[in-house]
Structure P
Amino acid sequence: MKKFREYHLERLKNPEDAQEYLEAALELYEEDGDKEAFFTALRDVAESQGGLTKLAQRTHLNRQNLYRILSSKKNPRLETVASILHGLGFRLSIESLH
């Protein structure tokens, strides 16, 4: 399992792979309302980019709060999610369902 985790995190260093992973996790959330997959994806991408401490520095969010937010036990505000995505090099966007 450790080798897969290392491989997974290495792949997420590629911005296109990270984007696809986050998009897939968000689609799962849209299908079943389970936000855990999306927050897990955010944590994984953050870890691949240097960890939550580095993300906290980039987003100016408190590291402990960031851990709690990404544990999926909290319902973060939209601006917090947008800040996390921005810190990871992404942004929120809207697309048509059609």
Structure Q
Amino acid sequence: MFLGWLDATESKRFGVSLAKFFLERIPKAASKSDKDFARRVDEVLGKMASQITEFKQQQKLNAYKKAQLANEFKWALKDGGLPSDYADEITSWVTRRLG
């Protein structure tokens, strides 16, 4: 039972896939002050919120699994070329959705 509590494999996998989803849809070179950029980000975040809700319904997430998911998400964004401050901002958004 305790080992299941520590098994964050699915959470980590989801964190990476969520980051890939974001990176595939948001151009890194776009200006963050552009209205089209903001609209596009809002659309993508809306879709991500749905994915997060669905994942939370399928998986029993504890604090450890949430932290692992967020960590994998953040590093996948940074590895994908997103600036550190923006990766932190998006990761905070995801963390709030995880509850």
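For this structure, a couple of remarks:
- Per mean count of other Cβ atoms within 10 Å over residues 9-16, the highest-valued of structures P, Q: Q
- Source structure (of P, Q) for helix-only ellipticity at 222 nm (-39500 (n - 2.57) for each DSSP H run of 4 or more, over all residues; to 500), computed value -26000: Q
- At a computed 85 (volume of the Cα convex hull per residue in Å³), which of P, Q: Q
- With relative contact order in percent (Cα under 8 Å, 6 or more apart) derived as 43, matching label from P, Q: Q
A short reminder: the numbers here are calculations on the coordinates, not readings from a lab. Because the structure is predicted, anything quoted here is derived from the model rather than measured. Cβ atoms are built from the backbone, for glycine too; each structure is taken alone.
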